[in-house]
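Visitor: Quick heads-up: structures coming right below.
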Structure I
Amino acid sequence: MKILHLFNELKFSGAEIMYVSAAPLFQKLGCKLTVANTSLQLGEYTPAFKTAGYTIIHQYIPHALLRQWKMRKELIQLIKEGGYDVVHIHRSDLRWIMSYCAWRTRCKAVYTTHSVFRSHWYSYPLHFMQRWTAYHLFHCTFQTISDSVDANERNYYHTQTTLIYNWYGSTRFYPATKEEKKQTRLELNIPQDALVIISVGGCSHIKRHHDVIKAMPTILKKYPKAIYLHLGEGNTLEEEKVLAKSLNLNQNVRFYGNQKDVRNFLIASDIYVMPSKFEGISLTTIEAMACNIPAILYNVPGLRDFNKEKECALLIPESTEVLAKSIIELYENPKQQSTLIQNGKEFVDAYFNMEKNARKIFELYTKR
């Protein structure tokens, strides 16, 4: 079975990481994997796909629907020449045109909704009709990754979807021993008695790393050795660096960019934070919980999903002041940390198992 994945720019991001990690499972199931980078720029995560056994295509597809329609023959030819059985669409604005092109070639289309998307009032009718026609006329299968995303698609867009949770690699993310944590801090030049906070993810105004930086002066009043490990790159990275410098945090905020071995930084940390405006479901939060790092999350769609059964994370209002206070209070409360760690590990192991969920994706591919 030949699968064509369509991403925007191949970045060091949640969905891309997942499908690289699961490549051996799909290959074991008989899938030949191809990934298309459809942005003008070839993303920095391209080598990881190549190493995992994907064939790489760099096929630019514009964002404007009219321009996409004009190149429909080229896209249909791409599918025909590749002999693909399934076109798996990960870029939201390609949902309609690629569903159409797959239908024209009698190829199965699967579209994954990776986040909680909302339309402007003037664009809602178009987005609704695109979903309706892709599903009912072009027979595209819609898949969602979390309870929040699934509810949004069903209730807001009235789309019929299949809920299959994301996954993480349990061989890459697992708890550390006390000795391993101690050694990792030595390697990263982190004092053993420092309060260490970490965030992992792309830099944008949606991720709001600014809030963590703004919380640091309050935290430092109580814990002068506190360190914030900032992993990730993106559009707002430079302004985040400027903000840290303006608050005299050069020694306390460490910008590491994208890292291959994220676990090393997680297990060196005491508390993981994610102050996003919204998420689909946060893969890095899943990975932090898998490593037994207690999490503080803003109470927003896609993050509140982690507490669907038990308190697996500390959910707080969207406030820099509350964030700073919560970090200090959680650090000083070992009993609460222990509860979050235990519940979080049980939750991610139960819901985000890679082999189980990747097989469910494969079943979507084979279902007619």
Structure II
Amino acid sequence: MALPEPAGPFILSLTAIPVAYLVNSMSAASDPLVIAALGVVVLLALLIVLYYFAQGNPPRDPLFYVFAVFSFTSVIDLIIWLEEDGYISGFMEFYMKEGEPYLRTAHGMLICLWDGTVHYLLYLFMLAAIARGKNYKAVGLFWLGSLLMSMLVFLPGNVIGKYGTEIRPAFILNVPYLFLPVWAGVRIFRERHAFPKFPAEKVVAAQNEGILQRPLDVALILYLLAAIVFTLFRGLLALDCPADSCFTYIYQYEPYLRDPSAYSKVYMLVNMFYLLPFLCVSIYGLLVPGCFWMLDWTVVFAGAMAQAQFAHTGSSIYHRTPYTYRVPLESWWEFMILNVAYTLGMQLLAYRCLRYPAFFLKGEIETVEEGKKKK
């Protein structure tokens, strides 16, 4: 069996279904400490199995093991969502009671759904790319931003929210999601993008165009300006802004910001301290040629915003959110249009950078100058 091939990790990830059912039937799974220990044992056993079967055809990229293990946990998260929303039963009841009860919140359910669908597909894509020696940098950067944003909101929200007194030993199972993505991110950033090398003349021509000659970039700058205002405004809401406009907005459009689970407040603060500065420098990146970092970081933040907005917007209308904290029916469309536009704008920015990267390339200009000197 050659696990580096796409079929191997996919089949291995599906073993999460019988493993969850088996552990759920064990009487010892009612003890919080035992649950945490079982989680560690299962992950270690999975790594051993991966390493053993990969010996015949070892992967060239060590991130194969990270993505394979995380694909297994993605299936677990999908099982949690399916069970908690009543589609299946008898798989993860033990874990929700004595493992991580805060996953029963609207936010917890939606990050499980995102991990069990979007992240799972990304893992399978990257595993297939590794097996075939293909470039997966753009997908890897999107995944990196998505997973890190999920953890930056989820972990602090668990501690400071209403479930802060129900932290169990199983909380430590989230530690790999903090450290492994950082290591993976360093490796992914070092890779080259998949787009071909552009002729120097094309790069120079693209970078000589003024901003008014690039209508898409003008539209993106307008989006970034609006996003800066919106991000700052919601950050102030999370800090209990006393202005009448803040009070009106919270009660008429986003009452979920008052939810005692605290995930929404943490998300707004993360946006204000991390996303807001990036939105500002992105305007600079669209005005000044040669900002090569735009090709990487726009994709990272696109993944971060896609995940976080899915969780936040979904939680604002999800049936597990108390009715008083859901979006009022009379402002439902305004809320959705605003948040969808806020999310899609960042995706469009990342797409523009990767689809037409010549404006952001720097090395090719130096190559032209050196060529002139040689002549």
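Visitor: For relative contact order in percent (Cα under 8 Å, 6 or more apart), which of I, II scores largest?
Guide: II
Visitor: If you rank structures I, II by volume of the Cα convex hull per residue in Å³, which sits at the top with the largest value?
Guide: On the way: I: 136; II: 146.
The structure with the largest value is II.
Visitor: Out of I, II, which has the highest value for distance in nm of label points 7 Å out along Cα→Cβ at positions 152 and 312? Walk me through the intermediate numbers first.
Guide: On the way: I: 1.8; II: 1.1.
Going through I, II one by one, distance in nm of label points 7 Å out along Cα→Cβ at positions 152 and 312 peaks for structure I.
Visitor: If helix-only ellipticity at 222 nm (-39500 (n - 2.57) for each DSSP H run of 4 or more, over all residues; to 500) is computed to be -21500, which of I, II is the source?
Guide: On the way: I: -13000; II: -21500.
Clearly, the read-out refers to II.
Visitor: Hey, Cα extents along the principal axes in Å, for residues 56-175 alone derived from one of I, II reads 49, 39, 23; which structure? Could you put the intermediate results ahead of the total?
Guide: Numbers: I: 49, 39, 23; II: 46, 30, 23.
Considering all the candidates, the number was obtained from I.
Visitor: In addition: Given a value of 61, 42, 16 for Cα extents along the principal axes in Å, for residues 160-255 alone, point me to the structure among I, II it was derived from.
Guide: Values: I: 50, 37, 21; II: 61, 42, 16.
Answer by label: II.
Every read-out reported here was derived from the displayed coordinates using simple, explicitly stated rules and does not represent laboratory data. Model, not experiment: these values are computed from the prediction. Cβ atoms are built from the backbone, for glycine too; each structure is taken alone.
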